[in-house]
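Below are structures written as structure tokens.
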Structure I
Amino acid sequence: MSPKNALQLLLLFVSITISSTLFAKVIMVFGDSLSASYGMKVEDGWVNLLGIRLEENGIAHKIANASISGNTSGNGLGRIKIDLELHEPDILILELGGNDGLRGHSPKLFKSNMEKIIQQALAKNIEVLLLAIKLPPSYGRRYGKAFDAVYVELTEQYPITLLPFFMDKVAGDTELMQGDGIHPNEKGQPLLLDNVWVYLEKMLQNKKT
């Protein structure tokens, strides 16, 4: 190969690399311990597994995991503006609510906080994938029903995508849960990713057009 041809190939490679970086989708996961790899190594968490799956599918991407264990929707509202400005995501995966429910926070307040988070994302033309959490029956049927309704109402009021139950096929299965009965273990993480992927893949395909 002549030096001239070698230089042309190098320039082509650099051009493709720069183009792929410029058009990479930025996905920000904004959640609590369920997305922060609580009780396990970060690399075993579903967010890290998402990065691997995107790579395997040849999807140029950047993932920002802005999840903090213990966060409520109120905590999230307090930091969403800074995180959106810092990471500039194309897609926001919003996974909050579990701690609101476990602490018995008012569904009305929970909804108000989530609305404000969603509004800030939509104002920046960021697509939102909302991951719904369901409370254990021990928290009371009436409260659980009001809590569940918040996710549905948000989806009806705003142009966002809803995953009806983030922990589907994981919650309640002792083989897939940590000893506290609240957090999925390493075995449950691929199933969490599968639940998210069904909806996220469609959003990424729409982004191509």
Structure II
Amino acid sequence: MKQRPKTHHKKVLTEIYDTLYRAFGPQHWWPGETPFEIAVGAILTQNTNWGNVEKAINNIKRQKALNARLLYEMPHKHLALLIKPAGYFNIKAKRLKDFLGFLINHYGGSMKKMEAEDTQILRERLLKVNGIGEETADSILLYALGKPVFVIDAYTKRVLQRHKLIPDKATYHEIQELFHKNLPKDTALFNEYHALFVRLGKEYCKPKPKCEGCPLG
């Protein structure tokens, strides 16, 4: 696949953002009342839709257990039952506990202390936690902790490939660098841009594209 020359990237990425923002308006991402709730949501949303995650988080809230230590000390079976709507509940209960153990052991259970950590050091640490890949780690960094890190997901990749901004085999890091090098490192911008890609991917840039009426058409 022939790519656009690199000098175009800055201009094209800005144009894409402006076009999507005009078409869709602000997306108000990520749903969640606290940084901790957002981090829990980022882990639970793997391989499921947001509606299911909300049900799981509401179950935890009804038990008044949306707290790092309470969830960490909760018996595995009980936690798995609460998050059952999010699917893969046994695996996710273990992943959630691994994250909670990390949060408690490194940062005393405080998202505020985690936020104070250097972004690169924190990202490397998060990636060592069982079940946290790059997309989940970056979602926690951007949405829960307000750090300017661009989240790459399947929607983003698909849109960029179809607009010939990245090669088919581009790595996560290569795609992320496209944004980091060509846009201001701004949390609000990265937050909104990623959310707009998700909206576009769900409504138009599907696996079988619906190009008619697409804002980027």
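Overview of results
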{"quantity": "Structure (I, II) behind the derived value 18.1, 55 of Rg and Dmax of the Cα atoms in Å", "calculated": "II"}
{"quantity": "Highest-scoring label, criterion being FRET efficiency 1/(1 + (r/R0)^6) of positions 143 and 167 (r between Cβ atoms, R0 = 30 Å, to 0.05), among I, II", "calculated": "I"}
{"quantity": "Distance in nm of label points 7 Å out along Cα→Cβ at positions 159 and 175 - highest-scoring structure of I, II", "calculated": "I"}
{"quantity": "Given 1.3 for distance in nm of label points 7 Å out along Cα→Cβ at positions 39 and 79, calculated: source structure among I, II", "calculated": "II"}
{"quantity": "Winner on Cα Rg over 2.2 N^0.38 Å, for residues 31-134 alone once structures I, II are ranked, highest first", "calculated": "I"}
{"quantity": "Comparison of I, II - label where relative contact order in percent (Cα under 8 Å, 6 or more apart) is highest", "calculated": "II"}
{"quantity": "Structure (I, II) behind the derived value 15.4 of mean count of other Cβ atoms within 10 Å over residues 151-158", "calculated": "I"}
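Laboratory data are not the source of any read-out in this text; all were calculated from the coordinates shown. Note that the structure is a prediction, hence the values are computed from the model and not measured. Cβ atoms are built from the backbone, for glycine too; each structure is taken alone.
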